[in-house]
Structure I
Amino acid sequence: MIDARQRSLCQALSALLSYPDADPAARARAARELAEGTPASGPIARFAAAAGRLPADALREIYTSTFDLEPACAPYVGHQLLGDGPQRGPFLARLVEVYASGGYRARDELPDHLAEVLAFLAVAAPTEERDDLVQDGLLPALARMLEGFQDRENPYRELLVAVQELLRPARSAARAPAQPEVRR
């Protein structure tokens, strides 16, 4: 279940995972304040610290080199899960349907862009489709992106960790993956 605070954080993270605007540091500070006391607070605070010391142009450069030029970190759920083959088209079409049923329409990016998925989660009513999108789409895509992240000092890595930490509690115990068997 995604509560009101998580919705607000999804909206804030959506803005931070969009191409940086004129004052990304201000957005990061606001997100840091909102995240206080949540599992996402540490990663958001680290991103806010980096955004506060870097000029906006430098943050834009990092954003572009991270998400636009590095295929392992492409910020598209469908790309991460399905690649860019023929299966991604039906996935995108289904996302548009899910969004429409929730009264949401993708703004500036393809519907599977992290910023769009998070913006949808910020306004979506609790439904099985919404929870499936988190469980079967967003969280596995984030895991893949983080696996491929080479630069552990990159501030955008912190935002991906923040999303993962924020939404991890949204997984129900019944749907949580089985723990691996430990052999002795």
Structure II
Amino acid sequence: MDKRNERGNATRAHLLKVATELFAAEGYEATSIEAVLKASGVSRGALYHHFSNKEAVFAAVLEMVEGRVAKEVAGAAAGATNPLDALRAGCTAWLELARDATVRQVVLVDAPSVIGWQAWRELDNRYALGLVKSALGGLAAAGRVRGEMVDTYAHLLLAAMIEASLLVARASDPDDAVAKGREALEKLLGSLAAV
């Protein structure tokens, strides 16, 4: 039974890897189940054993990519010596990740239309909002932000970061968009921590 579970998990992981590459390169609309089957070498029955349809494959890919993004953002913030620097490092990492082809296409371009805006927001809140609240909580503990404002500021900052990442993702010059995003972020975080 364990070997069967291992094979099933390996098949699922392989399907997600292939689907992620296809969704990132071609986008959701241009990626068919047939393309995933052909590129993965997995049977239709095996795919449908794990996923009910293409949207379910995409949702699993999105969850996986969001998890990777959260891990990278948290990792970038982990080396900071104070809460403001942690927040700055995490936000900067997110801006940089908006240039990544997979993040751009899966998270920022396709996700809102494929899973719907509300589900996209819930997913983003589950991963990103907690990180932002934690960093702002550190600022509140240090007396840099009023504790009762942490939740409100977290929502506002997350919204600003989503919009900044969309600018980077859609920019003809992503390097310039990241530089401008960093500059705006510095002003925003500086005024936030001064409250």
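Quick notes on this structure:
- Each of structures I, II was scored by mean count of other Cβ atoms within 10 Å over residues 53-60; the highest score is held by II.
- Comparison of I, II by percent of Cα pairs over 22 Å apart - largest value held by: II
- Computed 30, 11, 6 for semi-axes √(5λ) of the Cα gyration tensor in Å, for residues 101-148 alone - originating structure among I, II: II
- If helix-only ellipticity at 222 nm (-39500 (n - 2.57) for each DSSP H run of 4 or more, over all residues; to 500) is computed and equals -17000, the structure in I, II: I
- Taking mean count of other Cβ atoms within 10 Å over residues 37-44 as the criterion, the top-ranked structure out of I, II is I, with the highest value.
- The greatest value of relative contact order in percent (Cα under 8 Å, 6 or more apart) among structures I, II is that of I.
Every number in this text was worked out from the coordinates using simple rules, so none of it is lab data. Quantities reported herein were computed from a predicted structural model and do not represent experimental measurements. Cβ atoms are built from the backbone, for glycine too; each structure is taken alone.
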